[in-house]
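K.L.:
Next up: some structures, all given as structure tokens.
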Structure 1
Amino acid sequence: MGKQTVFIINGTDNQYDYASKGELNTLLAETAADYLKDNGFELLKTTVKDGYEVKEEDEKWGKADVVLFQFPIYWFGAPAVLKRYFEDIYNGKQFYKGGTEYGRGGLLTGKSYLVSTTWNAPIEVFNNPASFFNGQSVDEVLSAFHYTHEFIGLKKLPSISFNDVVKNPDATSYVQQLKDHLKNVFVALNQK
């Protein structure tokens, strides 16, 4: 297998006064970039809030073997700026064509994606039938995000989430957890 290309999409938004201005998600996106570069991967990057050109993004998607999404959760989903990106970019002919069954026409087969998210919600409210999410996991709460990417043909890699980041932030620990997660995911991916 040749050198893989990872496309890191930083989907942070800085429109909310009460929260950070994207520093944690940017730190995590940069951590992923540094770690992957140091381990022999080619990198492509976009920070969505800084703007993008559709043609350039199409080229990045074409070159990428794996797409890593780094973003905060706002109102149980991706920030508006990231959803706008999907609407702008996923309309290209390299993403989807009509299939014989709804949702089976994605053209990005052979490519994978990984989701890294930050949440104000503590980890204890997930996978707990007595808590707010009624026993759902982080990935189940993000099912619309995952269906979007399955629709365009991507294969999901194991996700990672950082929780309770507003009340109990621990950036040093998050950085190490992300490096460990990337090591585990990409070692497993390279063994296939």
Structure 2
Amino acid sequence: MVRPRNVGKVNRKKPIPEWEQEEFTSRTDIKLAAQEVTDIGVSLAEFSDSQLKKMQLPQELLDAVLLLKTMTAGPAIKRQRLFIGKWLRQHEDELAEIRARLIEAEERAKKQNLHFQKLERWRDRLLSDGDEALNALLEDFPQADRTLLRQHVRNALKEAEQNKPPKSARAIFQYLRGLEW
């Protein structure tokens, strides 16, 4: 007696994730959408361990990303990336939160880079313009120590003339970084 395959099995349909419900014009579009989700998981691996822990990722995803970070070569990396992408596609609600956290982390990094660039411009201006730039800086930050900054500027210029490492220029940057911005 031949038995039909589906007899006795309960047909439980899982809810279809949002990325699969979208209207795609081709299979290529479906693959690209799946790859986009996988890329989100791979971009998580670019963060440091402490940043990942601050993101409050689900433990299974955190473990998978940390494992991916330890891998160096071979086909296991591809499998791990695919596993992370699959996990993210299966947990659509958490994917939206993770996307938001990634965007937030990118915005913080951009702000920090802009802040550092501003500090570098001030340092370079102090080294090139001297007292004129120092007076402009003290107008914005009256709590800054004029004598300390002048000393660091003199030392940095002397180090540059003697082709020494820019120890004083770094000290200027660190001092500016410590000021309230």
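Values in this text are rule-based calculations from the coordinates and carry no lab data. A quick note: this is a predicted structure, and the numbers were derived from the prediction, not measured. Cβ atoms are built from the backbone, for glycine too; each structure is taken alone.
K.L.:
If log10 I(q)/I(0) by the Debye sum over Cα atoms at q = 0.15, 0.17, 0.20 Å⁻¹ comes out at -0.91, -1.01, -1.25 when worked out from the coordinates, which of 1, 2 was used?
P.N.:
Label of the source structure: 2.
K.L.:
Let me ask another. So helix-only ellipticity at 222 nm (-39500 (n - 2.57) for each DSSP H run of 4 or more, over all residues; to 500), computed for just one structure, reads -11000; which one of 1, 2 is that?
P.N.:
1
K.L.:
Also, quick follow-up: Matching task: 2.9 is the computed value of distance in nm of label points 7 Å out along Cα→Cβ at positions 36 and 140. Pick the structure from 1, 2.
P.N.:
Here the read-out was taken from 1.
K.L.:
To which of 1, 2 does the computed value 16 (relative contact order in percent (Cα under 8 Å, 6 or more apart)) belong?
P.N.:
Attributed to the structure labelled 2.
K.L.:
While we're here: Suppose FRET efficiency 1/(1 + (r/R0)^6) of positions 28 and 164 (r between Cβ atoms, R0 = 35 Å, to 0.05) works out to 0.05; of 1, 2, which structure was it derived from?
P.N.:
Comparing all candidates, it corresponds to 2.
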